[in-house]
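Okay, got some structures for you below.
Bear in mind these aren't lab numbers, they're just calculated from the coordinates by the rules spelled out. Since we're looking at a predicted model, the values are computed, not measured. Cβ atoms are built from the backbone, for glycine too; each structure is taken alone.
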Structure 1
């Protein structure tokens, strides 16, 4: 469902690439967790995957569509929630979801049913007719998730989707992600919450300084590092040298 081959992206010729010869594959039915420190290249990779950026070299295919040559076709198969969702603030939540439905040619009866379903699931029904400008950060996050679910996407691409969500909504989102994959969809999401990734993901990829440094199931990562009793957080810290940075910071306090 997702194929990334030798992808590189630079923002400046004088700096190291934001993404450096990245290759990974995600199958249908998988929840794939994309992990990395701040500035590692996660959001850049995701923006290329959804067609918002073009890579300098390499290829990206989502649902078999090339992210450059078949950009529109590719976007139609993706439900995307960015790390900082942006909205038309003077619209109501319902008007915004109607707008998204228009973009994806969803007929009136279908959109009414889907809006009711997902707004009910994420406890947003009572606020749908309020202006988005009155929404809290968490309410905007839920609206972005609903917008990603409202059309028949085959892949959900979620950039830090748990940020701002209350515990109930975060639990619902995790349920929805698993249900989506159980019906043949694919979820690609980035997160800094290691215990969520450990419990939820079928496979994970760890990126650091633009390069993929580990990929596979949690069990395979433990086997490859020889850390059979380690948590995903401990493996992540070891692989990205974050533990050393943390210890150094503590020594300076």
Structure 2
């Protein structure tokens, strides 16, 4: 999930009329995002099937997640601050960081029950698709909702960290597991709502008179934002399925 500080603001009353140019632009956004998800899947499968790579990702997972947070904050600015080539570097670095960061988690569940991972992925895809369609078609300005969601998510992050620290000292109890399930479920709901706003925001970035380079940077930026949200939904759903399926006992 990309950070909420974007270089532009949504303007619900001035949306560009849906035309062929807008459709092509949004298709570019979703194509970049889908390719990012595919690269992440290939990376995770490689670490699962090649033990040496899996061992490396376990060591790099924590630094990779720190990189995800850093890129989530600074990435949007970097995408627009240089050439299209720089925008690509930022986006694919973000994809690689996410892939390395979540590989140990996904690989653990692949070793327990691959169908659990597939179910989480399909559920995430359906949830993401539904919320993205809502954001694309909604006539309501969703920026106010996004601000509220962002503040709640900060509180949830603190609660999640506290739960992890407590678990380190007292062990992973039934109460701790229930708290983890509730936090993950809340993240799924909140990031899903954020996806709707991000889609609306990306749509409103479109301007028919943009130069080709600027349009491509906007497409990459849109993919950057939506890719992070999709992966966040998937990981939290996977953890919920794991808890409920007994994979974390």
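Out of 1, 2, choose the structure whose coordinates give helix-only ellipticity at 222 nm (-39500 (n - 2.57) for each DSSP H run of 4 or more, over all residues; to 500) equal to -12000 when calculated.
Considering all the candidates, the number was obtained from 1.
Quick one: FRET efficiency 1/(1 + (r/R0)^6) of positions 60 and 92 (r between Cβ atoms, R0 = 30 Å, to 0.05) came out at 0.95 when computed from one of 1, 2, so which one is it?
2
Thinking of 1, 2, which structure, once volume of the Cα convex hull per residue in Å³, for residues 124-235 alone is computed, gives back 109?
2
When distance in nm of label points 7 Å out along Cα→Cβ at positions 36 and 220 is computed for each of 1, 2, which one produces 1.2?
Source structure: 2.
Output the label of whichever structure in 1, 2 has the greatest value of distance in nm of label points 7 Å out along Cα→Cβ at positions 196 and 212.
Largest one: structure 2.
Where is relative contact order in percent (Cα under 8 Å, 6 or more apart) largest, in which of 1, 2?
Top value of relative contact order in percent (Cα under 8 Å, 6 or more apart) goes to structure 2.
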